[in-house]
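The next part holds the structures, each set out as structure tokens.
Please treat every number below as a calculation from the coordinates, not as lab data. Quantities reported herein were computed from a predicted structural model and do not represent experimental measurements. Cβ atoms are built from the backbone, for glycine too; each structure is taken alone.
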Structure 1
């Protein structure tokens, strides 16, 4: 565990924006229709700019509007004119709902393997709709011990906690408690 503080007992990662990102192939067509043809790297930058925009907004989006509000910042970061962002975001949000977060980020698999090599219990905690565990498995990113193995390079993790499944969402600290307790139970079971 070289380079890891002795106070670190587990690693919890988010899915969206850490492991998986909006699929550029879904977002490229509406951008091209708006006269914008971003290069591949622009999609990654647009994600982070959209997150900054949401963080600086002061109040969180109303229930059910997160994806659309995120897209307003995302499309603006790609170069869509401000007066066109909101309408285009509404169109894109409707067309891509539930299917957009399918792009495995650059360096994700190398990073996951490096974290796994530290030997610490590791898990994923996501505000999602009940599908994040299946999606991470399908994309070959990671899988928990109670799910089917995924082919390499997928990384085994101790737990995948989905807010829709456990009934509590971030930023409520209870969701992290659920993940840590599951990791503790897994560690106890493996030491028997």
Structure 2
């Protein structure tokens, strides 16, 4: 029913945010609530989970996170409560890469994901994410920008450095390259 909710974040807890929209406070479970900031306005991309005994809202800062979440909950034995921590502790690109390369060890590092579920994720999603990568993966410069912002750099400085970084490299290499450019 909901695609997104635009509103002011009025509360941040360890597993959810409260998003005020026209005087209504929506409790939205998110992978990482701390990417949001209190008293600021955000567009939160919403997935509404309805069961006979539950109505929950799951929210994501980007469309790519939401798209990957929707693919993950299609996997047999993997519901929203298990898929959310995957997105909380892994990057969208990293998760997709692990699935495409059949990296079971990477997938097993997430909470409640054992050997059986990791294999099921690969079986159900391998090859299906690569065909629509432009719809699912976050742009490398966006991901790099978020990392650098998290390290305390100013957006104006980040913008200058990002244009000089080789975006064909893996994100880890891009971060190293950006940090070297900041030191110059």
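Just checking, which of 1, 2 has the largest value of mean count of other Cβ atoms within 10 Å over residues 10-17?
When mean count of other Cβ atoms within 10 Å over residues 10-17 is computed for each of 1, 2, structure 1 gives the biggest number.
Matching task: 9.5 is the computed value of mean count of other Cβ atoms within 10 Å over residues 50-57. Pick the structure from 1, 2.
2
Relative contact order in percent (Cα under 8 Å, 6 or more apart) was computed and gave 14; which structure, 1, 2, did it come from?
2
Tell me which of 1, 2 gives 8.9 when you compute mean count of other Cβ atoms within 10 Å over residues 58-65.
Here the read-out was taken from 1.
Supply the structure label, taken from 1, 2, corresponding to helix-only ellipticity at 222 nm (-39500 (n - 2.57) for each DSSP H run of 4 or more, over all residues; to 500) with the calculated value -14500.
Only structure 1 yields this read-out.
The value 1.9 for distance in nm of label points 7 Å out along Cα→Cβ at positions 74 and 162 was derived from one model only; which of 1, 2 is it?
Numbers: 1: 1.9; 2: 2.9.
Derived from 1, not from the others.
18.6 is what came out when mean count of other Cβ atoms within 10 Å over residues 18-25 was calculated for one structure; which of 1, 2 is it?
It was calculated from structure 1.
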